Structure 1
Amino acid sequence: MSRPLADHLLWCVLDGIGRLELNGQVKELTPGTCAVFAPGDAPTAGHDPKRRLLVFGMHFEPVRRAWRTADVVPGSRWGEVQDRVLLGALAKAADAAYRRQDALGDRQTELCLEQLLATVWEAAHDKGRTAGDQVIDEVAQAIRQDPGRDWSVGGLARDAALSRAQFTRRFVARHGSTPAQYVIQARIDRAHQLLTESGMTVTQTAAALGYTDVPYFSRQYKQRTGRSPSDDRPVR
């Protein structure tokens, strides 16, 4: 029996399979399974030795004082996040920001936490996901997996077997931005990862993500992050 939690806990499975138990309920764990636990919860988990769990976890207190436990903890505690590329990117960004141990790192950790909590909450309450929603989610995941590809809205609509207008309308309803804006954000998210983790130069990063105009890439990066790409390269 595990000890009851003293604070909130965000818990996301990035890889592997296993089983989670809480209050007599059992949840099979697969990549994309995420949970948010409240103080007093006493979850227990195990994994398949052949496919060990890789889990991202974060103990936290609600980052906004106005939030209550009911605002951040789903009643069922867990949900299945479909966009595992986004999930992994947010987890990596949160971990890297936390390790910086500075004011900017603390703020970035809070922002990643907020987005992760919102993503899990949405997944936990998304009971009406249709086959059409799944197609849109698969397109979004493909963009996240290869953001540097020369994506076109027309091509994405054809892949989804929808007209351009139908595809754009459904994509905005599902992901909160147009397909074109989603591609830009996916590229900037990947650019941030490459700049902070790979040691690539700004020019190399821009080229890897399909930008032939480095100043244009730098402007988009600053518009989305508030920083220039060179600001996010590690000091050597």
Structure 2
Amino acid sequence: MSPGRTVLITGVSRRIGAHLAAHYLARGDRVIGTYRQETAELANLREQGLHAVKIDLTDTNALSGLIDGIAAYTNRLDAIIHNASIWPSDADCARQPELITQLYQLHVTTPVQLTLALQHRLPAPTHDERATRTVVFLTDAKVSAGSDGHMHYLASKAAAESTMRSLAIRLAPHTRVNAIAPGLILFHEQDSTEKRANRLTKNLLPFEPGAGVIANSLDYLLDCPALTGSTLTVDCGLHLLNPSARD
């Protein structure tokens, strides 16, 4: 994707979302980023030029305001990156059943509503018979393996992958729609040395990749004009070495 485009990224206040926002700002793109909570990373992104929008994407009543704001900010939108996510365990969902609804709202319903509404407000034309907009879902590499502790989370991510394929059909030829399915990308600060070493043994490529590999993968999806309806798995070979591996 050539610099100077406009990119919408959901969930930019930390970790992968913050890295992606910084990556595209550094390229010279205009970046619109949604967030729920203030963080030091978000403050730094604002200084770099991020157009930040505070919103709870599980609140359907808030979407119209977000769409109006984006349409007022720009007359073109080249990429939509659905990164915002939550990761409750099944035990969390048992204690708070509303989390199950929020999982599907955040990972499936909101991305669909946002993508279709923005196409209506800011139509993406075709140019030389090629798509001028790219939509990318961030899913999960373990969708096909399942999990005994995050069943609801992975089910919602599986639904997101199915939604991605349906949108690819519906929105062609003016928009390409793909997904990135990450495995382990970043450890958490509180993860012990023992936990990190044990987790890395489950990968064919036993290292912590860092958020840069998601930016690399996203660059490819944004730049390749012939790719739509596909999922790019970025998991250091976890699915080959141990398909049923658990974090």
Quiz item: Upon calculation of FRET efficiency 1/(1 + (r/R0)^6) of positions 74 and 226 (r between Cβ atoms, R0 = 25 Å, to 0.05) from the atomic coordinates, which of the structures 1, 2 produces 0.20?
Solution: 1
Practice problem: Work out relative contact order in percent (Cα under 8 Å, 6 or more apart) for each of structures 1, 2, then name the structure with the largest result. | Solution: 2
Quiz item: When you work out Rg/Rh (Cα atoms, Kirkwood Rh), for residues 122-201 alone for each of the structures 1, 2, which one comes out largest?
Solution: 2
Quiz item: Looking at structures 1, 2, which one was P(r) over Cα pairs in 5 Å bins from 0, in percent calculated from, given that it came out as 1, 6, 12, 16, 17, 16, 14, 10, 6, 2, 0, 0?
Solution: 1
Quiz item: Which structure, out of 1, 2, was helix-only ellipticity at 222 nm (-39500 (n - 2.57) for each DSSP H run of 4 or more, over all residues; to 500) calculated from, if the result is -12000?
Solution: 2
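The numbers here are math on the coordinates, done by the rules we state, and not lab data. These numbers were taken from a predicted model, which means no experiment stands behind them. Cβ atoms are built from the backbone, for glycine too; each structure is taken alone.
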